[in-house]
Structure I
Amino acid sequence: METSTADRILDVTQSLLIAGGYHGFSYADIAAVVGIRKASIHHHYPTKADLVAALVRRYVGQTQAGLSAIRRHVAGPAAQLDAYLGYWRKCVQDATQPFCVCAMLASELPSLPASVAAEVRLHFQALVEWLAATLAAGAEQGSLRLSGKAEEEAQVLMATVHGALLSARAFGDPELFQAIVTPPAERLRA
């Protein structure tokens, strides 16, 4: 299946965003990589805020599809949690996706357009809900041990994962991700 121009624009935007943040690229940068005029980008995405909000919506959709697939295809909450952590470990190790788009944007939240900031917040809320449901189910089944409320544990785990992504990136050490997430993941084991 051929990739549409709009999708190619989003793909390039994602790469540029991860490399330099919201303010680190322009339509001219995208046009040069995609091989189109800036006017063509404006046709699909009239403003940069529209473009990045569309990118975040696509990313959130992909994330939700991935989390749903984990829930459907991986048996048990503890194994589902392992699959979630394993996804990020693999991404960091093979550099397929070394950083979460929404985490990158969250670091710039005060300077983002309101429409983009709202999409980023929705991503984190949905992720916390998935993690909290997974942790609560694991606690109910006896495969996971929580020391607080499921939502609080989910917030801690989410912050740990994103912090580990940041540390692995900052130090150029993919193994650092695993070193950071392993102790809290083991603490959750019943």
Structure II
Amino acid sequence: MIEKLLFNFEFLLVDFLTAYGFTTILLLILSIFTKKLFLKEVDDQSNRFIALIGIIYIIVWIAATFAEFNSSDEESRTYLLRIMFGAYWFGFWLQPLLWFSITQLLRLEKIRRNILLRLIFSFLLILSIERMVIILTSFHRDYLPSSWTMHSSGIYPSNIFLELVMKISIFLLFVGIFTMISRKVKKLNQSRIQ
């Protein structure tokens, strides 16, 4: 039960990382056309929020891995250990550590202000290694294009756009909640000091 809860929470955090990538691209495009202070504030707060999400993500990922290891039988444990420390260990460790390091690098002012790095980080957060492998294998020469259909899986372009808008909206809602809480905590700390 706890493993399922941890994995579901992990997927929610991955959605935040993806939404941050799209939000960053959107904010960078908007900043070309307008130099509003509000956009800079949203960008700064979303960077602070995603750094926190990165820490929560790595903690949840480690907890989910331990929960999976402890709840499985001996054969599954051996298989998991082989994946974690075997010949293809990087496939297991690369994605979570990449996402964690990207989110923590966004704490640095020089990296946050570098537009090229921010775009690269956004694409790395949007396209996970698993998604990149799926895209590359779908264009492989042995893949049969006759089985390609746009609507067979129920994924329509309007659904993808709607999902993207909802992810960005929910992400910005959580950034707003995070901003309100952090300002209240800051005021509380200032009132205690005085």
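Read the figures in this text as sums done on the coordinates, not as results from a lab. No experiment lies behind these values; they were computed from the predicted model shown. Cβ atoms are built from the backbone, for glycine too; each structure is taken alone.
General observations
- In terms of Kirkwood radius over Cα pairs in Å, the structure with the greatest value among I, II is II.
- Which of I, II yields 4.3 [distance in nm of label points 7 Å out along Cα→Cβ at positions 54 and 182, calculated]: I
- Among candidates I, II, the computation of FRET efficiency 1/(1 + (r/R0)^6) of positions 22 and 62 (r between Cβ atoms, R0 = 30 Å, to 0.05) that gave 0.95 used structure I.
- Here distance in nm of label points 7 Å out along Cα→Cβ at positions 46 and 110 was derived from just one of the structures I, II, and that gives 3.0; the source is I.
- Among I, II, which structure scores highest (criterion: relative contact order in percent (Cα under 8 Å, 6 or more apart)): II
- When mean count of other Cβ atoms within 10 Å over residues 30-37 is computed across structures I, II, the figure 15.4 traces back to I.
- If helix-only ellipticity at 222 nm (-39500 (n - 2.57) for each DSSP H run of 4 or more, over all residues; to 500) is computed and equals -28500, the structure in I, II: II
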